[in-house]
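Following this line, the structures themselves.
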Structure I
Amino acid sequence: MRFPLWPYLARLLGLFAFASEMVAAALGDFEGHADVGNPKRTGSTEFDATQRNYKVAGGGKNMWFTNDALHFVWKKVSGDVTLVADITLDGSVGDPHRKACLLIRQSLDADSAYADAALHGDGLTSLQYREAKGALTREIQSNMVGPRRLRLEKRGKYVSLSVARIGEELRPAGGSFRLELEAPFYVGLGVCAHNDDALETAVFTNVELHEGTIPFPAKPSLISTLETITLASKDRRVVWWTTNLIEAPNWLPDGTNLLFNSQGRIHRIALSSGNPVTVDTGFATRCNNDHGISPDGTRFVISDQTQGDRKSRIYTLPITGGTPKLITELGPSYWHGWSPDGQTLAYCAERNGAFDIYTIPVGGGSELRLTDAQGLDDGPDYSPDGRWIYFNSDRTGRMHVWRMKSDGTEQEQITKDDYNNWFPHPSPDGKSLVFLSYEPEVKGHPENKDVLLRRLSLANGQIDLLAKLFGGQGTINVPSWSPDSRKLAFVSYQLVP
């Protein structure tokens, strides 16, 4: 006897459709959930459709180094994406490094490339990322502790974080990084216990998931972020951010303060407070990004274009501020280096249409021209023993790092790759050289470009990457090493709608 199959197939298809609807209803904006990295304790996700809250329990040893272990509720997406949520970590007795995250991952593999906005149990909030499968995790620490609402955004090649306390509007946390993912990728909510024997829970409320490109206005807004990077770990920390243009940090010898320029003035900021104070520079109110601090910490130098023909000239002042003393009679002159013995200034100057490296006694007097090659020579900075001056030159057709004896003799090329390399700064311990690299097609040192911070070992010539960022002009024009050679200060930028 034959039975008609269609009614049964229709009923089966109906059951599949019903099951799919139930799964969708159970997870709200997301499509699935799973443990990543094989935690010892199995995680779970509960969705309250009435309140639109997600309760996510996760185990796992960590989300760091080259592998992650967590519970992840996710959706596959392509293109730009924004995920926002209020986050509350349950309990107060778990590991202080347990994490509740807004998360973007290339895959569900434990060693996947990823970015997250991570709220830790102790309130630390970071933008964490692994650039490639199996690479080490890095982070940019926010200067806000214990926010309630977080926003993770992927716009083009860059990922950024915004934060807010209870009752406040979201604001940028500062700092961003390049993360290039292949479509589709995963976006969602994650919880890691930071203890493989534990299971920790976080509640995500007021969750918003937006896909698609956010249109930019004709003139987007600028965000400048003053950051430090620890050379050993390559982890970054936000000191301060603003919607004004800021540039070129110098690290004071006390190790606790920075100088930078903004809107023609010099500002001082404590690394711990995040409250800039304007330094008195007298009549000099058109200071540019070529400034620095004397080796003994008693004076600082500025390049200012306030007076006369508006050409930049070099002045010195007491470290506490005061009336500028003119050093270079001729302009334009742009300071870049102070000799370790405190007696000589090195600078780039245009004379008769040519930009070259010059030195001058710190008390003023006659300038001495050190370079005369065809092309642009710029960015001179002394080695800590005073024997060498490092600088950048395009005399070979591409901008590269060079060095010469402090009297201008024995000029030799240091970098020889395909990048355009600018503003070399030797570390105080004499072991490393940090510089800024532009893509091969970029001419000059413009602002708002994809750039690299790179470090060269002066022992063996090996170069390693410190950070990929959006920056350029203003990022590290001048010496910005910490006195102990362990950290570097720099400025990154974002253009936002």
Structure II
Amino acid sequence: MAFIDGTVINVALPALQAAFRSTGSTLQWIIEAYSLSLASLLLLGGSFGDLYGRKRTFMVGVVIFAASSAICGMATDPSIVIIGRAVQGIGGALLVPGSLALISAFFSEETRGQAIGIWSGATAVAACVGPLLGGWLIQNASWRAIFFLNIPIALTVLIACIWKVPESRNPHATRPDWIGAALAAAGLGLFTFALIEGGDHPLRYWPVGLVGALLICGFVIWEWYSDHPMMPLDVFRSTSFSIANIVTLLIYAALSGALYYLPLHLIQIQHYTATQAGSVLLPLTILIAVLSRWTGGLVKRVGAKFPLVIGSILTSGGYALLLLLEPEGTYRGTVLPGVILLGLGLAIIVAPLTTTIMNSVGREHSGTASGINNAISSVASLLAISVCGAIFSAAFAGHLQIGLSNSSLPDAMRRQIFVHRGELGGMIVSSPDARKIVDQAFVASLHLILMLSCALSILSAIVCVFLKGRTLSSEQAPDGNIHR
């Protein structure tokens, strides 16, 4: 339920924009509201299960997610969708770590690996099926259907939990880190607000961004001195753990920035149907699902550094190939080559990166390490979409102004088009010449985002070089202590 919703929402953005005549910043908030609450509360949600009961926490998360999905599905205003998405993120922060906690609690060591493998396989299937199913529902029913779909799934899960899942908790769990969660949510929220709303007027919102940055610094300081931190900073003493999380930040930031605008381009500029746009990334997800097991075994033979460097280089090449995107381009000529190369790169990266994270700390810290890495990937998506949104909006306005200035359109039409620049590629224009100017401005701005994603991937390859040799750069001790 959570993974399908996370992958399908980008395909739904053009339909949401058409339904509400939304601006680009409103679309960003529909994505960011979920990412913000998820990133801020993911670590806190994991601790809730230990303290209040894993089954109870998981079920509460499912209920919140389903209820907020219903709110989104019934929304008559984009602000209601944004609020619903924020509440969805709260539910996701409870149910996503809760699902793995239930597996760890009730499967023996002999069967736990198989159970986690099935869990991972389900997420891979969701990544493949989600956009395709969502695109079909949007095209043949309504964008509302992608939210209502969660309700029967949630009911099935709740019945299964009541019937089959016993309760458990950690008797040694400590109280939740409420102050840390508040600092993280407020800091990330204000910083994101300044980036999204300050697209046209950055000087107006820089004090808000500064306060957000200071609160994020306050969160780090609090976690350092807190007796019960939400994010224990001791794990960052491991060089491999720190490097792997930097790579996570770079790779997921590059991916989130590019994939946010790709469905908008395909649907609004190249006039793909929602189903077609949902199927575009199918080769990428299939490659990741099929090759990840092989690349996971590759780590034992050659270490993590080589696959991570090669994978990062391949992903940068994928973004570079997507620069072939043009308003009149074909799928096989301008989209498929980049998607395949990007999929190969990510397939090589995912398993070695996860292995590095889990092997770079002692066994006692494995849950903490996984939670921190998941939170960092969520923060990467949050920051990437807000930063790329500011860059894209400024670039689009500049290219649009140049295109209009060089056109023979009437002055009144040029002014009207520029006033609606916030709608980006979803802008409705009556003249074919005006449509061409809007499309070209969108594509030029998308190319800028793709070049940024390419640069982030190259930077990731450079960072990976600092991992040590053929082996993972930390050794696990029986006492669970962290080693460099």
Structure III
Amino acid sequence: MLGAAGVAGFAPLGCFPLNWLSLGGLFALLIAEANGDRRPWHGALIGASHAFGLFLTGVSWIYVSLSVFGGMPAAVAGLATLLFCAVLALFAALAGALFVRLAAADWLRRTLLFAALWVLAECLRAWAFTGFPWLAAGYSQTPPSPLAGYAPLLGVHGVSFFSVLLGGLIFEVGRRWLSTEACGAGGWRRWCPVLPLLAIAAILVTGDRLRELRWTEAHGEPLSVALLQGNVAQEMKWRPERFADSLRIYYRLALENPAQLTVLPETALPAFLDQIPAEYLDALQQLALRREGDLLLGIPVAEGRRYFNAAISLGASGRQRYDKVHLVPFGEFVPPGFAWFMAMANIPMSDFTAGSPAQPPLRLAGQRVGVNICYEDAFGEEIIAALPAATLLVNVSNVAWFGDSLAPAQHLQIAQMRALETGRPMLRATNTGMTAIVDVDGRVLSVLPPFTRGALVSEVRGHSGSTPYIRWGNWPVIALTLLLIPLAQRPPAVGRTA
């Protein structure tokens, strides 16, 4: 129940303090076990239960994609979703078991240990089996949370560290105010609740002050942009009889909304590039040239027997291409031994080849654009591979696979974190939502309503320079957690032998 309640801390509800309270409740349960029988397997069960509730509620859209749009039998899709959430919960189980085994008695060391173990588990989850960093605690702390100020320094996992730490400290404050035994005897008892309260205040005030810093600066003149949202229903998109409609929808949106940079979403045109009529591509090119600008189009590309989920540009800067690097297991490639599983689903174009990790930013409309496709923007260290050269980030997505669920809003919140980490505007063009412009401080400047057809037209400015996160990535947070774990754990008992 605590894990499920924590989902409200993320978008679309965005009640970010609930994330602290959810984690604080988990901390309380683990403390009770650490002070009692101290059985690590009980800690593993507590941690796994919390994470299972979080994921079963927060990524329930996995079932929607498999059953409603993938055509998988409902019972099989439900079982697959349960197993997926159970696997994700194993990382929290590891953190819970280690905490119960290692937790010290004093409040400071055990709260630091709790935060370090939880964040290390998040980092492992973001890496293992190609990674799934969705619902990392830090994502709940986009603006207006004061913890957003830590993102340019330490990235989303650094923000997670302070969010988890706040959860533990809130519990410690409540425990000390309600229990005099927690503080010992003498005058110290009177001041005991104040210390974790001061730590909470320091974390929040520092984060809020950091939000006022600007790590990057504007680059070049303002640029007019048009982000197109065709709102083509997923169940209709790949039908041959609707192909001409898709071409007509996006041409009309581009025609009616001229801009220096026009962006169409992922697989906007439901065919391979060489299957698109040449005269149609020429017409899009002419639309871009009217403003002496460029058009970026998400479209699959075939090269012999290899297929790429790509974005190509048309216009004044010439033909350029970006191939998606980080592919989604089961959605874009079939892991070895799982062909039987994919045979039960109807997912078009689910066997792509990964692009090269060393692709440079595209030169579009006078800016250097770091392109990422759909799920790729969930991986901060991969996004910074194009930086500091890129002055603008562009994400093209098709989250129509997940219907009217939590996924589109959660994905936009992830884009907000990438903008914060890099000090770059993030432009998002999606098929059904949420098409948006995110400022360098992580605020959503404008967004189209989901499941509507239209164009988001505005002006943006590229930014140059480096944040600490661009320079160092996740390594400072990983090093911090690895250092804290031995320092914050319970010391060995005097006289204990091996």
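Coordinate-derived values only; no laboratory data. Remember, predicted model here, so these are calculated numbers, not experimental data.
Once mean projected area of the Cα convex hull in nm², for residues 105-296 alone is calculated for every structure in I, II, III, which label goes with the largest value?
III
For structures I, II, III, calculate relative contact order in percent (Cα under 8 Å, 6 or more apart) and state which one comes out highest.
II
Using mean projected area of the Cα convex hull in nm² for the comparison, can you identify which of I, II, III gives the largest number?
I
Given a value of -1500 for helix-only ellipticity at 222 nm (-39500 (n - 2.57) for each DSSP H run of 4 or more, over all residues; to 500), calculated from one of I, II, III, which structure does it belong to?
This value belongs to structure I.
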